Structure 1
Amino acid sequence: MYIIVVGGGSVGSHLTAFLLSEGHEALLIEKDKHKIPDLSGQFGEALLEGNGSRISVLSEGGANRADVLIAVTGNDEDNLIICQIAKTMFKCPRTISRVNDPRNEDLFSALGVNATVNATRLIDALIEEQVHADSMVIPLVALPSGRAEIIEVALSASSRWVGKTVDAIPLPDGVVLTAILRGEEIVVPTPEFSLAAQDKIVALIKKEAEPLLRDLF
């Protein structure tokens with residue numbers, strides 16, 4: 001899979017390094033000349049200097065054959081433009097964008113960005129769950145319809161679901177468990193799978209089901 005990441009800050013550089021380590025073909029695009037020397041030493045030919053919101057730069061980066069483009073600059077307007085160019089000019093099948101202002105999430109979805117990730121929302125959720133609950137329900141990705149999202153539930157040692165099987169959890173309507181992360185292992189959940197402390201449950205949920213899921217965990 002060929003993945004283009006636009007934005008060479010800490011998020012973009014770490015993401016690109018991870019993608020390369022997972023065996024993907026990845027390219028990091030960064031326009032800040034001051035960052036290039038350090039990034040070049042780390043990524044070599046997997047780095048392209050240039051403004052990722054320009055058609056010529058994306059063309060040079062091979063956006064016409066990219067499977068996914070991920071825009072993670074610190075500017076929402078730039079991220080939206082980058083994703084729209086990738087979609088309309090290069091027919092990139094999937095775009096993912098960092099959204100710095102939570103108020104922009106609906107706009108990004110309405111304009112065709114396949115998925116958004118909002119750091120502010122993640123941090124708010126983490127703080128709320130740390131203060132009020134034993135387990136954390138963390139929103140990961142808002143889907144483009146705006147009516148569903150992918151969430152992660154981290155089970156603490158004191159969670160009432162530790163030691164219980166998946167089919168013992170009375171999941172609300174609109175919730176589908178998709179995976180369980182146990183350490184480095186990814187498990188496809190079966191009804192008889194037994195949950196353990198520190199498991200992370202990944203689920204696809206309708207937005208209206210999120211309050212019920214928070215109460216459940």
Structure 2
Amino acid sequence: MAVDADPDANLGSALGIDTSGIVPVAKMDELIHERTGAQPGTVGGFFKMNPRVDDLPESLGRESDEGVRLLIMGTVKKGGGGCVCPESVMLKALMSHLVLYHDDRVIMDMEAGIEHLGRGTAQGVDRLLIVVEPGRRSLETAAKVRDLTEDIGLNRLAAVGSKVRNREQEEFLRANLDGIPLIGTIPFSEEIAEADLEGRPSSLEEPVVRAAIEQIASQMEPDDR
């Protein structure tokens with residue numbers, strides 16, 4: 001199960017899954033109303049804090065030819081972030097179900113934050129990967145994410161370097177991640193860059209890129225609980 005929880009949802013194109021016609025869960029007003037008992041966008045009133053969500057991954061997801069099922073979560077954008085509203089309750093309940101109770105392996109793509117994770121959900125996360133590029137601004141963002149995870153007790157962190165051009169850049173990341181272990185780096189690839197420009201999934205057939213990804217994947221088994 002691949003979960004796109006980034007407001008700029010583009011995980012589908014990276015995986016080669018056609019997302020045309022898919023409505024993010026956060027924008028499914030009728031479903032949210034049905035499950036929570038409250039109309040999205042309303043203020044005040046009563047609604048369910050534990051809506052039923054166990055049937056949604058299968059009914060709302062779209063599957064690729066390789067057997068990866070994509071679920072697009074969407075996000076709640078309101079003044080006064082962190083509101084307790086029907087939309088946010090629905091997303092948090094769905095995320096908790098996926099992490100804590102769903103049988104599939106779940107990979108979740110988030111923006112640079114942890115707003116979909118709460119203290120309880122964080123206990124079910126095997127590893128939080130912070131994608132970093134060789135630059136000071138990227139490292140500053142990584143440090144902010146690390147601080148946020150400490151607030152909810154999620155200490156199983158690691159970093160993956162992206163668009164790394166040489167050994168010097170890799171060593172720069174290792175020396176400046178301030179305690180976040182670097183479990184691998186993906187080298188800069190013209191093929192990946194061209195695929196992004198063309199809006200298609202990368203073939204990932206370059207031997208050096210594939211070897212880097214396999215090395216990272218080998219360290220992702222949930223054996224560090």
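Nothing in this text is a laboratory measurement; each read-out follows from the coordinates by a stated rule. Fair warning: this is a prediction, and the values are worked out from it, not measured in the lab. Cβ atoms are built from the backbone, for glycine too; each structure is taken alone.
With mean count of other Cβ atoms within 10 Å over residues 85-92 coming out at 17.8, pick the structure among 1, 2 it was computed from.
Values: 1: 17.8; 2: 22.4.
Working through the options, I get structure 1.
For distance in nm of label points 7 Å out along Cα→Cβ at positions 5 and 21, which of the structures 1, 2 scores highest?
2
If mean count of other Cβ atoms within 10 Å over residues 45-52 computes to 13.0, which of 1, 2 did it come from?
Label of the source structure: 2.
Kindly point out which one of 1, 2 the value -8500 was derived from, the read-out being helix-only ellipticity at 222 nm (-39500 (n - 2.57) for each DSSP H run of 4 or more, over all residues; to 500).
1
A value of 0.95 was computed for Rg/Rh (Cα atoms, Kirkwood Rh), for residues 13-68 alone; which of 1, 2 is the source structure?
The read-out was computed on structure 1.
A value of 13 was computed for relative contact order in percent (Cα under 8 Å, 6 or more apart); which of 1, 2 is the source structure?
1
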